[in-house]
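Only the coordinates and a few stated rules stand behind these numbers; no lab work does. From a predicted model like this one, the values you see are computed outputs, not experimental measurements. Cβ atoms are built from the backbone, for glycine too; each structure is taken alone.
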Structure I
């Protein structure tokens with residue numbers, strides 16, 4: 001194993017590898033190499049190159065287990081995959097799941113609306129508090145305006161009915 005790499009903390013390793021810190025914890029339980037164990041205020045340290053090599057070995061071992069699997073095991077896996085696909089199709093038809101691109105688009109629109117509503121507060125509030133010296137009154141006016149902007153957004157649907165009808169036509 002190569003000893004090149006950078007010593008990083010658990011959070012930094014998660015960031016470098018594109019995973020969450022709890023995933024790094026699971027790796028450690030499975031045998032991920034640790035350069036310096038943490039404890040008493042000291043963070044765990046990992047060598048990025050060593051961890052990458054360990055992950056590659058884990059992947060290779062996983063692939064070999066598939067190659068060595070019995071015909072019965074492979075058939076069980078195939079049936080399991082087909083069942084999962086059928087369940088996903090059913091969930092899609094019941095509108096319990098949505099494509100990530102659709103969700104991303106809907107969230108982008110929603111956040112743009114939140115941003116727009118929140119930014120208009122700066123236009124409305126000064127007229128309401130001009131000459132006001134009571135800090136509690138100013139805070140209450142701001143809270144009320146923020147709550148109103150968020151209430152308007154909470155009433156908007158993430159996905160419009162027209163979008164759902166277009167999706168049905170595409171299928």
Structure II
């Protein structure tokens with residue numbers, strides 16, 4: 001599973017970079033405009049992704065990170081937000097690499113943002129986080145096309161083709 005999750009995390013780095021190639025063509029006004037996404041704008045959705053990256057990785061590292069909300073703006077500057085988001089995704093590689101292969105099916109216990117105790121298998125925590133990224137990138141690509149620009153081709157199979165698979 002470790003190789004599978006590492007490959008998937010590299011895919012998310014690749015897809016996020018491709019997404020940002022498209023975002024770079026969007027004006028600041030359109031980038032921050034409410035285009036009907038759950039977190040309103042492209043900027044709001046990218047900030048949400050960063051918030052969630054920090055929540056889950058801090059939990060796995062035995063630390064506590066509690067944002068003001070899931071919509072908290074952690075970074076106003078779009079270039080800095082890009083760097084922080086990509087670094088946050090990259091940070092998962094170290095955790096995955098160091099994780100003992102025999103523990104993927106073990107229970108991970110954590111506290112929700114509302115203070116409740118919860119538990120998931122470690123493999124499901126990582127899968128959830130990766131699926132969460134895909135979900136919101138899909139929303140952002142829809143917003144990009146709504147703004148009249150071509151959406152990036154970021155399907156997993158395209159990433160695999162870049163690896164020669």
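Before moving on, here are some points about what is shown:
- Comparing Kirkwood radius over Cα pairs in Å, for residues 71-150 alone across structures I, II, the highest figure comes from I.
- Taking FRET efficiency 1/(1 + (r/R0)^6) of positions 15 and 127 (r between Cβ atoms, R0 = 41 Å, to 0.05) as the criterion, the top structure among I, II is II, with the largest value.
- Source structure (of I, II) for distance in nm of label points 7 Å out along Cα→Cβ at positions 103 and 119, computed value 2.7: I
- Kirkwood radius over Cα pairs in Å - highest-scoring structure of I, II: I
- Answer label among I, II for the case where relative contact order in percent (Cα under 8 Å, 6 or more apart), calculated from the coordinates, equals 32: II
- Among I, II, structure where FRET efficiency 1/(1 + (r/R0)^6) of positions 79 and 135 (r between Cβ atoms, R0 = 35 Å, to 0.05) as derived comes to 0.90: II
- Read-out helix-only ellipticity at 222 nm (-39500 (n - 2.57) for each DSSP H run of 4 or more, over all residues; to 500), computed value -24000, structure in I, II: I
- Origin of the value 10.3, where mean projected area of the Cα convex hull in nm², for residues 23-110 alone was derived from one of I, II: I
- Identity of the structure behind 71 (criterion: percent of Cα pairs over 11 Å apart, for residues 7-54 alone, calculated), options I, II: II
- Sorting I, II by distance in nm of label points 7 Å out along Cα→Cβ at positions 39 and 143 from high to low puts I first, with the largest value.
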